[in-house]
Every structure is written in structure tokens, then in C-alpha cells.
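So, here come the structures, one by one.
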Structure I
Amino acid sequence: MTELQYQQALARLVKGAEYLERTDLSPEQREQANQLYGELTREILTYQGMEWVIYER
């Protein structure tokens, strides 16, 4: 991941958080959004060298 990709990923993470705040999402939409949000978070943490923070729920 380059610095530009990292910055873009952070912007997507913010948009994802805003999307997840919506109250009109179906359970399926929320599950899919949560999964994508988690994947993006893992990518960002790995880039930051903080993969040790990643845990499975």
C-alpha cells in the first residue's frame, strides 16, 4: 500500500463509518458493510505496522 492508497483507505473508512450510522439499513446491508469495514480496517492497521491489534471476534 502506498501513502496515497493509505490516505484513500482512511477516507473510505470514514465514509463507511458514516454509512454504518444509518438507521435504514437492512440486516443484510449492515452485515456486508461491517464486513467491508473490517477488511479495510485490517488493511490500514497492517500498513501502520499495527497488525497485532487485529483480533478475531
Structure II
Amino acid sequence: MDLGIKGKHALVCASSKGLGYACALSLAREGVNLVMAARTATTLDAAADAIRRETGASV
């Protein structure tokens, strides 16, 4: 589905797992440039890497 948000920027909090990760992944699939935030740096880095690998998005 094309939401018309390609190239926009989004901040997704609690994005290392769960609902926040799902939101970040969905936005990345739509071509949104992401800023991700979470409490734990290691899980956040892993989540960002996974999204980059799958979508090629700017994270």
C-alpha cells in the first residue's frame, strides 16, 4: 500500500522490539527515514540493523 510518505522523517520510540519495532519496520517499508529510540542500545542497534538489511532504509 502506498501511503504517500516516502522521503518523510519519523521518530519511533520503543522501537527495538514489539509494537514499536513493527511500526518502525512498516514505516521503513514505505520509504520513511527513521530515527529510532529505545532504552537498551544493544537491542536498538540490532533492530536498526535488521530494518536496514530488510528495507535499505535510512535508520
TODO: Compute FRET efficiency 1/(1 + (r/R0)^6) of positions 24 and 48 (r between Cβ atoms, R0 = 35 Å, to 0.05) for each of I, II and report the one that scores greatest.
DONE: II
TODO: Tell me which of I, II gives -14500 when you compute helix-only ellipticity at 222 nm (-39500 (n - 2.57) for each DSSP H run of 4 or more, over all residues; to 500).
DONE: II
Task: Structure responsible for 39, with relative contact order in percent (Cα under 8 Å, 6 or more apart) calculated and labels I, II on offer - done: I
- [ ] Using volume of the Cα convex hull per residue in Å³, single out the structure from I, II with the greatest value.
- [x] I
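Just so you know, all these numbers are worked out from the coordinates, no wet-lab data involved. Everything numeric here is computed off the predicted structure, so don't read it as measured data. Cβ atoms are built from the backbone, for glycine too; each structure is taken alone.
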